[in-house]
Structure I
Amino acid sequence: MADKAGKPKTGRPGTYTPELVEAVCEMMCQGKSLRSACEANGLPHPTFLRWVFEPSEFQAVVSDQYEQARAIRAELILDETIEIADASNPDRVQVDRLRCDVRDKALARMSPKRYADLKRVQHSGDMTVRTKRIVLDGE
């Protein structure tokens, strides 16, 4: 095999297959983490992340599948958080609160626009500030 410049490619052959990406993303859609989904398929998760973020001929496809899988997984985590809170009892309230808090923080990092508590307001354009000087007696 040769690259675009006509030089032979060096190094180990790649492990990318569309079926492997599909299998990892399917497991994520079932609620598994990226790390556990990759491990179950015999793939190091840094390799998968390289496929998602580094430019290549298949990056766009992998990136789209990964983003869809993350969105579905986030919804599953949200549902799970509600189930944990609904099933809680006084004996387990601290443990269940911790479980919910961890999931809430994970959701906020996975999709801050959708799940983060804080909303950021950005202003664009011109802004005029007018000040008025008040003179007190004795100045």
Structure II
Amino acid sequence: MELDFAILASAAEANNGKINLLGGGFDTVHAEDVPFSMPPFALVVRFTLDESESTEGHTIGVEMASPDGDVKGLLDDDGELPFARGSKKKQNAVGIIQIAFQFESFGKYEIRVLGDGEVVKTFELNVEQRTTKNAKEK
């Protein structure tokens, strides 16, 4: 199983094999103060299997590491990915994980995507204090 892509977005949905993103690709959020509860956002992933791999038993997990190194799982349990063997040699499974998280401090957070229990992608998510300058950029 291979990670094809992963992206953060304000919102996402999958429909008829297409992924619709709103506000995709961000890596920084601004807050007046902490703790800060960001509105829910989406982590969109697509994994690919080749024809020699089984379509069953593949899992996805998501972790968030805070600037002080504290790691929290963002899914209650690892979720199973919905692969189905069709006529194609390669099979894709899309996962859209809604994330609601309270950021306790400013700094760099790390989001880790796990495929079958192994870290396959990491994202930096910067939580910065809103200033007059970056409020105008919003």
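Throughout, read-outs are computed from the coordinates displayed, never taken from laboratory work. Quick caveat: nothing in here was measured; it's all calculated off a predicted structure. Cβ atoms are built from the backbone, for glycine too; each structure is taken alone.
Among I, II, considering only distance in nm of label points 7 Å out along Cα→Cβ at positions 89 and 113, which has the greatest calculated value?
Greatest value across I, II: structure I.
Compare relative contact order in percent (Cα under 8 Å, 6 or more apart) across structures I, II and report the one with the greatest value.
Numbers: I: 15; II: 29.
Greatest value across I, II: structure II.
Out of I, II, which structure matches 24.6, 88 when Rg and Dmax of the Cα atoms in Å is calculated?
I
Have a look at I, II and say which one yields -18000 for helix-only ellipticity at 222 nm (-39500 (n - 2.57) for each DSSP H run of 4 or more, over all residues; to 500), as calculated.
On the way: I: -18000; II: -1000.
The value was obtained from structure I.
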